[in-house]
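Please treat every number below as a calculation from the coordinates, not as lab data. A quick note: this is a predicted structure, and the numbers were derived from the prediction, not measured. Cβ atoms are built from the backbone, for glycine too; each structure is taken alone.
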Structure P
Amino acid sequence: MTKAYDDSNWREEMKAYTTSRYNLDLLEHGPKSLSQSWMMGALHNKWKKMKGYKDPEPPNVASSLSEFYKKQEGIENGS
């Protein structure tokens with residue numbers, strides 16, 4: 001999957017928008033635990049929102065129960 005934007009330097013860019021020591025330390029040294037990685041993900045999403053980047057919509061994979069039953073009937077009948 002290719003991205004429509006370059007986020008290779010997002011940590012450096014994000015440092016200019018935060019004054020929290022915790023966030024600055026996290027951006028400089030990276031996450032050391034699961035909760036820190038969640039926070040890092042939140043910071044990355046905040047950066048994407050500030051820059052105006054949007055993730056593509058996921059495909060619609062919904063189906064109805066009636067479609068399932070029709071498919072099952074076709075399999076059972078051998079067609």
Structure Q
Amino acid sequence: MATLTERTTVYLNPYVKKYLQHEAVEQNKSISELINDQLAELLEDAEDVATINARKAEPLLAWDKVKADLMRDGLL
């Protein structure tokens with residue numbers, strides 16, 4: 001199944017563009033693939049940060065309790 005894509009214009013610093021061109025050749029990918037891959041990683045990182053921030057209020061668990069629970073459940 002083909003991946004849906006949409007054309008857009010991005011204005012890049014000339015040095016960034018040159019770097020992307022070299023990376024694209026080295027990795028045998030298009031500049032679009034490189035940008036899409038990096039943006040996907042950035043979005044994933046942003047989701048991780050949001051999850052961490054949402055869980056900051058959760059109580060901390062002692063390692064001994066976690067280990068005992070895992071052993072009790074046969075997971076360790």
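Comparison across structures P, Q (criterion: mean count of other Cβ atoms within 10 Å over residues 3-10) gives the highest value for P. When volume of the Cα convex hull per residue in Å³ is computed for each of P, Q, the one that comes out at 175 is P. If helix-only ellipticity at 222 nm (-39500 (n - 2.57) for each DSSP H run of 4 or more, over all residues; to 500) is computed to be -21500, which of P, Q is the source? Going through each structure in turn, the value belongs to Q.
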